[in-house]
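The structures come next, written out as structure tokens.
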Structure I
Amino acid sequence: MKVFNDERNMVFDDADPRCFVLTCNGLNGIHGFVQCLDLGWPECRLSLPDIKRYWGPYDVNNPDDSIRRIMAKGGKWPALPPIERYEKYADLEYQG
């Protein structure tokens, strides 16, 4: 499956290992977390695409449109600290 956004500067291509979708069932339904490629504008393509991450409502019955909508209007993933940052606390008991 290959899905472009309307401007054709971003693509989700499930044949590319850099692209993937994670889904999560939440209180307000299913959400998709899309990792896609920013190709640059058609008139000035990037020589190496950037990886972009967006999330939003996801319809499992219509994945193409869901991915297209998420790339166009979805929120950006927050920059979370890596799990390795907390390895030194792995053996710490909770004091609550």
Structure II
Amino acid sequence: MNTPAIRNIQADFDNLLHALTLRQHVAPHEPVGQSLSHTVADLNVCPNAIQESLSRLQLDPQTSIGRLRRTELMQLARTVHRFWRQAVETSQPRT
């Protein structure tokens, strides 16, 4: 199950973490939910993956992204990436 879409999404974890880190430095007062919505537009992240991640981590979407520690930001990126990858894998037809 190594389709091009899945290979691309595997490489996108670094891009996702970089985008969130950049948002943290450029707009530290921006809510986490809004920062994540930018990743939907920029990286085509699945919006359901974002909602599931926020729920799973019990993270308030109104928390300023600048308030997150590096480890929390990495955990958020990993969780979003995991749910995003799951969404892509379930949408791919099995051969």
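We did not get these values from a lab; they are worked out from the coordinates using the rules stated. Note that this is a predicted model, so its numbers are computed, not measured. Cβ atoms are built from the backbone, for glycine too; each structure is taken alone.
A few points about this structure:
- Of the structures I, II, the one that 39 was derived from, the read-out being relative contact order in percent (Cα under 8 Å, 6 or more apart): II
- Label whose coordinates, when mean count of other Cβ atoms within 10 Å over residues 12-19 is calculated, return 17.1 (choices I, II): II
- Entry that produces -0.35 once log10 I(q)/I(0) by the Debye sum over Cα atoms at q = 0.12 Å⁻¹ is calculated, selected from I, II: II
- Structure from which -3500 was derived, helix-only ellipticity at 222 nm (-39500 (n - 2.57) for each DSSP H run of 4 or more, over all residues; to 500), options I, II: I
- Structures I, II, by mean count of other Cβ atoms within 10 Å over residues 20-27: label with the highest value: II
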